[in-house]
Every structure is written in C-alpha cells, then in structure tokens.
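Asks: Pasting the structures here.
What follows draws every value from the coordinates through simple rules; no lab data is involved. Since we're looking at a predicted model, the values are computed, not measured. Cβ atoms are built from the backbone, for glycine too; each structure is taken alone.
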Structure 1
Amino acid sequence: MNGIAIMAIAIVALVCGYIFYGKYLAKIWGVNDNVKTPAVEINDGIDYVPTKKQVVFGHQFASIAGAGPINGPIQAAVFGWVPVLLWCLIGGVFIGAVQDFSSMFASVRNKGRSIGIIIENYVGKTGKRLFLLFVYFFSILVVAAFSDIVAKSFGVAETFSAEQNFANSQVACTSTLFIVAAVAIGFFIKYKQPGTAVNTTVSIIALVLCIALGCLFPFSLSVNTWMILVFIYILIASVVPVWALLQPRDYLNSYLLIFMIAAAVVGIFISNPAMELPAFTAFTTSAGSMFPILFVTVACGAVSGFHSLVSSETASKQVEKESDMLPISYGAMLVESLLGVIALIAVGSVAVGGQIPAGTPQMIFASAVSGFLSNLGIPSTISYTLISLAVSAFALTSLDSVARVGRLSFQELFLDKEDEDTSKLPEWKKFLTNRWVASIIVLVPSFLLAKVGYAEIWALFGSANQLLSVLALAAVAVYLKKVKKSNKMMFVPMFFMLAVTLVALIQMIVKNVMTFGASATVSAFGQGMQIVLAVLLVALAIIVVIACCKKLFGKEEPAKA
C-alpha cells in the first residue's frame, strides 16, 4: 500500500472518531458551559489561569507530544506496518483520547485537582497516597530520561560527528531563544490581552525569528554543561506562573509541530511514498512478542499515562469553559495519533529490503520527512534541520511539563481535602509543600538518575507510562460511577492495558534478574535500579487498581458533592 492510502485512512478514521465518539462522550458526561471552571472560579494567577482554547491546546499538545509518537511507531514497525497502524487508530480513538478527555473532565469537575485527589475523594486517602507515590517515581523516570535526551541533542561531544555537533548547536540556540521569546509573549498576552489574530501573528513572527537566528548564530556547550542548564531551567519552569513561561512556550512550539505535521502530510500526498516494510512480519521478533511489546512500544501514538497527568495537573487549571475540553484533550490526542501514522509512513518509505534502516528514530524520521518536503521545493538540508529542531524542542517541552506535574504530585502527597487553607498547616508540611522545595525533591534524584543514561531506563519508563494509564482510567471510572454517569467505556481499555503493562513489567523484572551483572550493555547499577523501581511500581499499581475495583464493583455509595 502507498503513503496516500494509509494517510487518507488515518485522517478519515481520526476525524470520524472525534465527530462521533468524542462528541458522544461529551454529551453523555454532560459537558456544560454554564458550569464555572476552576480556572475562572479560583484564578490564583499561578496555576489556575483562565486561558483561550487555542493557547491551552498548544500547551496540551506540545506537552503530550514530545518524541514519543515518533520513537514508538518506528521501533514497533519491526512487527509490520499494519499492526502499528491499527493500534495507532483504534488505541488513539477508543483508549488514549478517552483517557485524556475523561481525566480532564473529572479534574475540571473537581476544582482542577489531580487524579490523586480524585482517588482520595472517591476511593480513599490510602489509594491517593499510593497513586501520588507512583506519580512521583514516574516523574523522576521521565525527567531523568528526557533531560538526558535534551542534553545530548543540545550539547557537543567528541563522540559526535562534526555535522551532528553543528546541528546540535543550532537546535540549542533556537530552543534558548524560544524560552526568551516565550517569556516576552507571556507578558504581552497577560497585560495587553491581544485578540486571536494579533496573538497568532506575533507568535509566528517570533517563531520564525528564533529559528532564523538560531540557525545563523549557533553556540556550542558540552553535554554535561547542558545537563546542568536544563535542570536549572526546569526548576524555574516548574514554579513560575504558567502564563509567564509554560503556556507561551508550549503555544510557540505547537505552531512548530503543527507546521511540521501539516508539511509532512502535504509531502506524503505529493510524493506518495511506497511502503517498503512488510504489512506483517511475525508475532515474535527480535524486539520480543507482539503482546505486550507492540502496545508498550507505540505508547504515545495510541495511549500514554503521562497525558492524564498533563490533562489533570496543568491543562485542567487553564480551561476557560467546559466545551473547550473536547478539542483540547480528545482532539490533541488524535493529532498525536496522526503524527504516529506519519512516523510509520516515514520509516516505511526509507526501509531497505523490508528492514528498518540504521540510525535513531529521530534521524530516520527527519531523513524521510525531509525527502517528502523536497518534492515541495524545500532543500533537504534545511528541512532536515527544521524537523530535528521540532523533535528536540518538544522533548524539552514535555520535560518542563512533567517537572511541574511531579512538583504538584509531591505537594498533594502531604495535603488532605481539609487543607484548603495552607497557612494553617504544620511547619513541616509548609516546608515540604513549598513549591521550590517540592521541585528540588523531584529534580535531585532525577539528576542523579540521568547520569545512568536514558537508554538504560527507557524500557522501564515506557512500561510505567502505560501502567499509569490504567490507574487514570480506573480512577475516572470510579468518579463517573459516583456521580451517576456512564463509565462502561472505561472497562475494556483499563483491563486490556493492565494486562499489557503487567506482563511487560514482569518480563522486564525476570530478564534483569536472570542477567544481573552479566549484561554487556547495561550496568549492574542500571539493572538493579530497574528491578527495584519495576517491583515498586507494580506493587503500587496493583494495590491502587484493587482499591478502585472494590469501589467499581462493590456496593454503590451516595455521590459526594
């Protein structure tokens, strides 16, 4: 099959999913613009800030995208392009987008609180604390993995080629300029409140200037230096008001990513690349068995537990009216599934003899898409740099979002429903829930873990990420039951993903135990860390799922206000 046919099938399936299933969910859950959102009701100027739909969409999309929907489908293509395509479409419409939308809906209806607080309200304090511990450890994994990726995509090293070092320097300069421009635009929007047309024009001009200046005036710093600078940045980004950095930065980056997706789609329709990968290879490949490896590997292209944290920890506190939730959450996930399909077509177009070419997924993706864009008259050298820039920029965007999520989760670990007035907290609680202290407690272990390298912890991160989706689905299912709304659409996704992730984590534990100290590619420290964290995450998840299932299938109790 050719690229046009696959792209057409994907677009039709995803659009139909949004129109029919997404709007159906909004209707049966009672999305209502007459209900005042937490952003409007609380509006503290730091985390709760009522914001225009397109800006929150930019934050949501940029935060959840990252490099996941590119890495996952390309790596999973060893099973053939048909299984990956089906999982991106079916998983995206019926699992991933449902999780993202339901998490945001439940959060908005609960004062913008996280999934952890929702578990406390409808399951119990013990379930909440166990969930927040899971999120805390998960955030450490994400920050460690993505900070290592970002530092290596910004910094120069002797082991990199001269061309790679130069490209990294361009990406680093452009990303730094993005941050400066984002702060300026944040203050501009906050105090001038321009209309949509002016806001969009200024943002696009700033984006183009950042890219041009970054490419013309690259600067070089070592990977280790960038690692330190990245952690300083995310410490600041996790505590400053969202309007000052998080929102405008994500808004700027969303234009870059949407341009990349739109250009890639047009390039595919013009070049119509052939799929050089087989439709299906085998149920067992060098990567492992299709169940569970396919579903864990594709990850963000179909479903990602991290999305539920963005939906409930940050984006839900910015939603201006309830009808905005459908395009912000459900819509952003479907666009991400589309990006996964583009990555699949990209790797299929450059495959040789039915085999995935050598190189990192980002290199494969950038090479293929630059080839598509050459048919539009864009020089491949320029387009390759721009695509590489987009992928790197979104890894950094996901990084600063998860740092804030980790900080909020750690703070909530020590707060109960009755702790609305934080001035009355004991001194030790005030200290631990201080946003600077909480951020440092998340980032210090992340920095130490980042030294191990993302390659050693990526498999654990992927499995933990998918397991988190199970906890989010279970928590929302309990909430929907308590408030007398339909939750049947949560059951199949929840139990399917539970089976996938538990099997994957148990396989990982067994493999690391059997090869402990004997691996030529993974250090004994790295293996030991994976074993301990995997066992801990499995134990926490099982306890939380059991607690949720007791509420789901036990005797029904009256809904709480």
Structure 2
Amino acid sequence: MLSFTNVFYEIATLLGIATILGGLALWLRQPLIMAFIAVGALVGPAGFSMISANEEVELLAELGIALLLFVVGLKLDLHEIRSVGKVAILTGLGQILITFALGDGIAFLLGFNLVSAFYIAIGLTFSSTIIIVKLLSDKKEIDALHSRIAVGVLIVQDIVVVLVTIALTAFTGENGQGSLGPALLMVLVKGLGFLAVLTLITRYVLPKILHPLAQSIELLVLFAITWAIVLASVGDGLGFSKEVGAFLAGVSLASTEYRSILGARLVTLRDFLLLFFFIDLGIHIDITHLGAQLIPGIIFSAFVLIGKPLLVMTLLGYLGYRKYTSAIASLSLGQISEFSLILGTLGVTLEHISEEILGLITLVGLITMGLSTYGILYSHQIYEQIGSYLNIFERKIKHVEEEIGYIDTPNSSQTDIILFGLGRYGGSMIWDLQSSGLNVLGIDFNPEIVKVWQKKGVSAFYGDVEDPEFAATLPLNKARWVVSTIPGLQGGLTLLHSLKHHNFNGKIALTSHNQREMEILKNTGADLVLLPFRDAAAEAARTLSLD
C-alpha cells in the first residue's frame, strides 16, 4: 500500500493515472468514463488502497455533478421544458411503475424475500443522470428531441427518488407509519415554495444583477458557478437532491442572453470536475459480495440493458413518437443510477437488507453503467442494425415529430437544396443561397431552432441527419443538392448511405473539421466536403489580398 504525505500529492497521482489510462482508452477506442472508473477501482480499496483523501475527491465530484446539471439547465428554456413535459411525466412514471413490477417479480422468482425484492426492484427503475447527460453532451446531441425526452424522464426519476427516500426514512422513523403523510406533504410545500421564490428571483432580481456583472466575463462566470452551487445546496437542504437544485439554477438563466457564453465557458471546468465523480464511483466499488450474486446480477443486468429500453420504446410509441426517436431515447436509459446504490445503502443502514443485496445492486450498476455507455455512444449505429425490426413500436398515426415540423409530404413543394443543420454556419448559408434565388429546405434536430427559422419565413423542418429512415420523407426527386453543415464522420456516412439507398441522383455536400474525415467522406461518395475553418480562412485571405 502506497501512502502520501498530503492531499496535493494524492490528487496529482490520481490525475496522472487518469491521464495514462484515459490515453490508453482513447487508443483502444473505449469510452473515457470506463477508464476513469477503472482509475478509482485501481487506487481504491478494491485495488492498491493508494488514496485516503476520499472526502476531497467526493467534494470535487459533487461540484462536477452540480455544474453538469447546471449546464443542462442552461440549454432548456421554460417553454422548451413544457414541450416535453407531458411525455416525460407519462413515460417516466409509466417506466418506473412497470419496471418496478417486473423487477419485483423477477426477484421473487429468484428466491429473494419481499423486502429484498422491493429494494432490488426499486433500484432497477432509475437511470444515471450523470452518465447519460455527460455522454449526450459529448455527442453534441443534448438539444435533440430524443435527448430532451431522456432528460425529462431523468428529472421525473430524480423527483421520485427523493420521494422514495423520504418515504423509506419516514416509514421506519420514530413516529412509525404515521409520519409518512406529513413528510410527503412537507416535501410538496417546500418544493412549491422553492419554485415560487425562484420564479420571482428569475423574473425580477437576476436581470438586474446579470447586466452589470456582464461587463466582466470572469465575474459573470463566477456568479454563474456560485448560483449553481448555492441552489444545489438549497435543494439539498430542503430535502431534494443537489442535482435538482443545480438544474433549476441553470433553467433560471436559460432565458437570458448570457446562456451561450456561460455554457461555453463552463464546459471545460465541468468535464474536469466530473472526472472525480467517476473516480469516486470506482473507489467505492466493494468486490467483497460481488461474486456471490453473479448469476442474479447477470439476469437483472440483462433486464435493465434490454427490457427497460424496450419498455420505454413501447411507451413512447404509444404516445405517438416514431421508432427512431423512441429507440435512440430508450438506449440512453439502459442502466441503473447512482441513486440506486444510495437507496441500497439506506436499506442496509435501516437494516432492511443485507450487505449481499447491496453487493448485488452494485454489481448490476457496474455491468449496466459500463455496457450502456457503449449503447449511448453508438446508438445510431445500433439503430441501423435493428431499426427494421422495430416497426411494432411505431403506431400508424400522425407522429409527434410531424406536429413540430417533420416532413410527411415529400413532393409538396419545389426544393433546390436540402440543408441539414441550422446553426451559425448553416443559417448563414441559407440566407446566401436564398438571396441567389434558390429554394432551400432547412432541417435541424432541435425543435426550437426549427420554430425560430419557421417564424423567419424559412421552410424549416425537424429531422436528424443520423436517422437512416429520414431520407424517405425528403423531396429527393427535386433537389439538386443535399448539404449537411453538421461536422462528424458518422452522421456524414449515415446520410450518404441513406441517400444512395433511396436513389438520390443529385449531389451531396458534407462537412468535416479535419483532413482525415474529409478523405473518408470523399472516398465514400461525397461530391464536396466543406471545411468551415479552412474555407473561412481562405476567403478572408482572398479578401485581404484584394485590398
């Protein structure tokens, strides 16, 4: 066992090992999250017991979680939350109830007693907010419709976790069962009071504070971090989770003009601090009871990895979503949550369950968190392989996507150019193309961006470049060009294959940020590959040379 003379040396060692294993994972094309969890297991009690600064690591981890949820909240306006509120509540509650019932039944069939089966089943219902949001943010899909649905479901789950925790504590408290009702009522009162006060502050106080602070970007960022940590602390103090408080802090700033700059400035700090969350997760791995529960662990893990996504797909399909949206959202939820481990620990503390049951829940957590990471990162590739078998999950009705601008009449208008991506690059391109007299059909996977462009009079619709079936809805027989301004190899390849499959006879322009991807896209069939930074530099140089 190695030991260090101070905390600074321990943190330095942690970062050094994380860098080495992270580089190895990158070379092996494995998710960095798994490498960081492995770092924790390596230096923790399950490994070489090198770290004693557990409190410091936990503190940094909690700061990272708060910033993660704060940044997510920054990206969600209140009206955007309302747009997926119904589906989040119905899907979230439906998934929790059905997963619990099925999980309880499986646990009972495997021979677990009533109380143990309850804790196992309730642990299976929740999904990891931190892992899901982190990976969706890394994929730059956090604004996509399927991600908004997943995040909405996670928020519902977090609220239910709070209620379950309070109920378990109150049910076994000094006052017995009679304290349950008042405890839940107090949570409701606190929650409504918290939201009411926050609404007033957001409307009347924050605007007066932010504008003066914005004269210094450093001070504005400092205020944002302070606001996130303060509300996370308030949320925790009121009996809610820190995650809920930090998320609401982000939402309170989401409608301001500073949301973009704050989000951009905080991403690097967020990612650095989240490193400690995954390390902390690995440090707390207890392998003592894992082996004894191997077979039940595999069975429950299979249920979470396969059964839970199928259940969510069924619910989303019933609510009127296309199988693509349902599948990509569902693949995100195929793991249990860190809150599942917290509930298991609470059960041991209350002497409801044994250490062996907690070990089983931990084992399921390790398996599902690890494997679902691949499911999230490669969700589009997985869908390409299984999409044709998922028709049973799609109702033959007008889908929700159509109501927010999804194309269902391919030949309804003359279209010269179909353009994916309505951000800064694509948006500027639309104006230039239309000023040249061309008819442009704009497509984006962010419903709110679609609505903004529709209000500007642009023919804009909701769609995802990585949806292999989306091309069938496009007016391909009339378009001269299909252009994607969204950088990324996988999206470009998916679009190329889909257009070829639907016999598109026009030309295809894709976007890349590096030479290697450009060569791959050209060799696969792209007529033109745009390199925004290089093209902009060349145009700037040409302009300067003429003066």
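Asks: Taking Cα Rg over 2.2 N^0.38 Å as the quantity of interest, name the structure among 1, 2 where it is greatest.
Replies: 2
Asks: Please compute relative contact order in percent (Cα under 8 Å, 6 or more apart) for structures 1, 2 and give me the label with the greatest value.
Replies: That would be structure 1.
Asks: May I pose another question? To test your reading of the models, identify which of 1, 2 gives 1.8 for distance in nm of label points 7 Å out along Cα→Cβ at positions 110 and 246 when calculated.
Replies: 1
Asks: While we're here: A value of 2.2 was derived for distance in nm of label points 7 Å out along Cα→Cβ at positions 382 and 462; which structure in 1, 2 was it taken from?
Replies: 2
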